[in-house]
Structure I
Amino acid sequence: MPTQRDLLVPTLGPCRFESPLLAKGRTFADESIRVRVKRHIGSEASEADDLSFEEAGPRRQLFFDPAETTAAFVTCGGLSPGLNNVIRSGFLELTHNYGVHRVLGIRNGYAGLNPDSGLEPTFMTERFVRNIHHLGGTVLGSSRGAQEPAIVVDFMEAKQIDILFCIGGDGTQRGAHAVQEEVTKRGLVKSVVGIPKTIDNDVPYVELSFGYVTALEIASEVLRGAHVEAVGAQNGVGLVKLMGRAAGFIAAGAAIASQEANFVLVPEIPFPLEGEGGFLQTLERRILTRGHALIVVAEGAGQHLLAGENVEKDASGNVRHEDIGVFLRDRIKRHFAERKLELNMKYIDPSYAIRSVPANAWDRILSDRMARAAVHAAMAGKTDALIGYWNQELVHVPISTAVAEKKQMPLESDLWNAVLATTGQPDWR
């Protein structure tokens with residue numbers, strides 16, 4: 001549990017400029033208003049009960065003079081529904097409402113902040129962003145992997161970038177924090193603000209990240225189709241692998257939304273495979289009594305079952321998992337073959353198709369709100385801060401605090417209890 005000191009957001013200095021939003025009749029956030037970390041307060045008060053976040057929103061006074069400010073957006077890591085919505089809304093807030101004249105789009109993730117890439121930033125215009133919110137993916141391009149903070153800050157100085165908006169998951173935010181540390185070391189006056197992006201929904205202090213609800217919607221349709229395939233065959237089994245490297249939010253949410261899953265396997269629970277009460281035996285009983293089954297597995301589930309300890313990492317610093325979907329597919333087939341039981345297996349991995357679609361209505365709203373909150377924070381001189389979504393409020397979270405821990409699905413939560421209720425599967429905790 002962090003301390004209140006861990007929740008204090010750095011600022012660049014006194015705010016000397018009156019916000020142009022005053023003339024637009026906007027409502028401003030009060031610096032004295034904070035959002036509690038703990039939603040529920042127990043009968044015994046504790047220090048944690050008083051922890052709070054700074055509320056996000058526009059400030060009356062600004063640190064940056066809009067007419068003299070250059071901002072830049074960079075999108076990193078895997079795709080997610082809503083990326084283009086964030087870019088567009090952030091650009092429009094900066095230009096239409098604050099009057100910032102120069103906004104750059106960094107191409108292909110952090111690689112575009114390294115001159116060796118040969119990628120010149122895009123000078124963003126209203127025409128450039130006009131229709132991008134209807135598209136999946138990111139018009140700026142993306143990549144995995146960090147760049148040397150010193151090289152990035154050199155680039156920011158050369159391009160006179162005052163504000164850098166970093167849109168991405170925990171790896172992206174670790175990179176953003178490293179950039180801010182380099183900025184501070186040099187005594188420069190630049191703001192770095194993170195906008196959390198992951199369909200896995202695994203960024204701490206972000207109850208819902210944009211793209212997650214769209215992913216659930218598409219994934220639940222896949223599950224319905226897999227269920228039809230399973231029901232339509234004798235001893236039919238649908239096995240669907242969904243994204244979720246360290247957390248099972250997509251697998252759990254899609255299973256509840258579809259109401260068709262019989263087993264949901266997530267990284268939070270090292271489920272037993274063999275023996276009495278194990279997954280294979282439970283699946284066999286299900287097939288013998290009901291004639292079909294639908295299994296949903298998150299990509300990070302069942303790693304305890306796979307041979308060896310894989311320490312290979314991708315460019316973002318994430319451990320490369322063994323393919324649990326293929327492992328389960330082959331192991332289930334072998335189990336039924338050994339018992340001379342008929343099996344009709346359909347294995348589906350829709351992961352990349354799910355994350356590349358345009359955002360749905362909810363994620364379009366959340367993307368817009370987060371993007372504009374990031375602009376408000378940066379213009380007011382907030383830095384090294386992530387836009388969080390907590391207790392249904394947008395808040396400022398220090399990036400150093402957000403990346404210090406991993407977010408997983410609480411097994412005592414209503415979400416996991418709903419999975420157990422809808423599937424009827426054993427509680428393997």
Structure II
Amino acid sequence: MTRHLNACLKTQRLACRQSPAPSLSERRALLARLALMTKRHRQAITEAIQADFGKRSDVEIQLADIQPVIEAVRYARRHLWHWMRPWRVSVPWRLLPGRARIVPQPLGVVGIISPWNYPWSLSLLPVVDAFAAGNRVMLKPSEFTPHTSALLDRLVTQYFSPQTLCVIEGDATTGQAFSALPFDHLLFTGSTAVGRQVALAAAQNLTPTTLELGGKSPAFVAGDADFARAAEAIIFGKGMNGGQTCIAPDYVLVESRHIDAFTSALSRAILQQRPSAKDATHPLNEAHRERSDAMLAEARNHGCRIIDHGSHAPALIVDPNHGLAVMREEIFGRCLPVISVKDSDHALAFVAERPQPLAIYVFTYQREQQRQWRRKSQSGALVFNTTLLHHAVPGLPFGGVGASGHGAYHGRHGFNRFSHLRGEFHQPKRSPTTLLYPPYRRWLLKLLRLG
């Protein structure tokens with residue numbers, strides 16, 4: 001496998017040397033091919049993902065795996081001409097009439113390690129940005145979704161040359177060898193534990209990394225919030241993909257005097273959105289199901305109040321002990337702790353005492369409370385009065401901070417992430433800047449002191 005990996009990397013490096021900066025039309029053509037591949041094989045993609053999960057909603061696959069890729073391609077193709085343009089920067093008066101500008105330049109070969117929870121979109125969304133920036137890509141999809149990974153490999157072989165994009169299938173050992181390759185950039189999406197290993201492997205080659213790691217994303221519901229709408233938004237975010245979403249609300253903070261009213265609103269939202277197992281997504285495998293069930297059982301054994309409408313729906317755990325697994329670990333399942341706090345200040349303190357999350361969801365219409373969360377919280381994203389939908393805005397950067405990762409992509413931010421913004425300085429033939437060269441004149445030293 002190591003020989004195969006090195007051969008793929010060598011092939012793409014040679015292609016980079018032969019065509020280091022693809023033109024606008026070449027990049028737009030590659031992007032169009034990505035969208036065409038996704039559109040033309042919608043049914044095959046849906047069947048592969050359902051085979052990997054056992055059962056997953058067709059609508060969720062369209063909303064979260066297929067459509068985001070098509071929309072990202074459309075957005076990038078529309079704006080790429082502007083992203084690629086060099087831009088001027090001001091020059092100190094002492095260096096005039098010199099000119100300076102910044103020119104985006106492709107990095108070269110980008111490695112992407114994608115996760116299992118959204119196996120199509122989280123594999124190809126980084127590819128969209130890397131292609132827009134003019135790079136070649138090696139993609140390592142998750143071994144936990146073998147049907148989708150095999151389909152990716154087969155379709156990519158049909159639509160792209162190995163000099164442009166290649167898929168590397170394999171287990172965790174292959175992933176370790178992949179992350180140790182000397183890429184020009186490496187993007188990893190997955191758990192914090194594996195992210196640390198990827199960062200260590202990449203550091204051996206000084207490979208710059210983008211890590212999208214997730215974490216425990218909180219929601220806070222203030223007293224002025226519309227409880228029905230807030231509950232609907234939180235259950236939508238938690239119910240999507242069976243809770244197996246890195247930006248899903250992981251726990252809910254509610255002002256103490258409203259906790260009973262809000263848990264009732266959450267329960268009504270569950271019955272409305274998830275009345276049966278018909279459209280429910282299964283846990284990926286038995287191990288994930290057992291882990292989620294163990295979290296719920298531990299909370300029940302500790303006497304927590306639990307509102308459970310069935311294994312197909314989010315299960316509410318009211319005021320759990322902070323030492324329980326459901327409060328220590330990223331849940332990535334159907335459990336949803338609901339925790340009472342005194343007010344917004346206590347909610348902010350609760351969040352600040354824990355590692356920075358990938359997203360914070362705040363439900364309030366009071367501008368002062370919104371300003372307070374902007375000033376005093378730190379997270380990958382801050383979202384007001386909804387959940388998940390910020391991920392569908394192509395102009396927003398998507399990424400974490402601190403324990404939830406580093407670096408961001410999507411749209412212009414992804415283009416910049418996979419580009420080297422090279423500085424250029426042009427000095428005209430006739431330029432007084434030659435007076436700056438040694439031997440230094442007394443008037444120059446005097447001028448510098450005055451400056």
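Where a number appears in this text, it was derived from the coordinates with a stated rule and is not lab data. Since this is a predicted model, take the numbers as computed values, not measurements. Cβ atoms are built from the backbone, for glycine too; each structure is taken alone.
I, II: which one has distance in nm of label points 7 Å out along Cα→Cβ at positions 245 and 405, as calculated, at 2.0?
Here the read-out was taken from I.
Given 2.6 as the derived value for distance in nm of label points 7 Å out along Cα→Cβ at positions 53 and 421, which of the supplied structures I, II does it correspond to?
Only structure I yields this read-out.
Of structures I, II, which gives 16.0 when Kirkwood radius over Cα pairs in Å, for residues 85-204 alone is computed from the coordinates?
Source structure for this number: II.
23 is what came out when relative contact order in percent (Cα under 8 Å, 6 or more apart) was calculated for one structure; which of I, II is it?
I
State the single structure among I, II that was used to calculate distance in nm of label points 7 Å out along Cα→Cβ at positions 213 and 285, giving 3.9.
I
Looking just at mean count of other Cβ atoms within 10 Å over residues 165-172, which of the labels I, II belongs to the structure with the highest value? Before the final figure, lay out the partial values.
Values: I: 27.2; II: 18.5.
Going through I, II one by one, mean count of other Cβ atoms within 10 Å over residues 165-172 is largest in I.
Which one of I, II has helix-only ellipticity at 222 nm (-39500 (n - 2.57) for each DSSP H run of 4 or more, over all residues; to 500), as calculated from the coordinates, equal to -13500?
This value belongs to structure II.
Matching task: 0.65 is the computed value of FRET efficiency 1/(1 + (r/R0)^6) of positions 253 and 341 (r between Cβ atoms, R0 = 35 Å, to 0.05). Pick the structure from I, II. The partial results should precede the final answer.
Numbers: I: 0.65; II: 1.00.
Source structure for this number: I.
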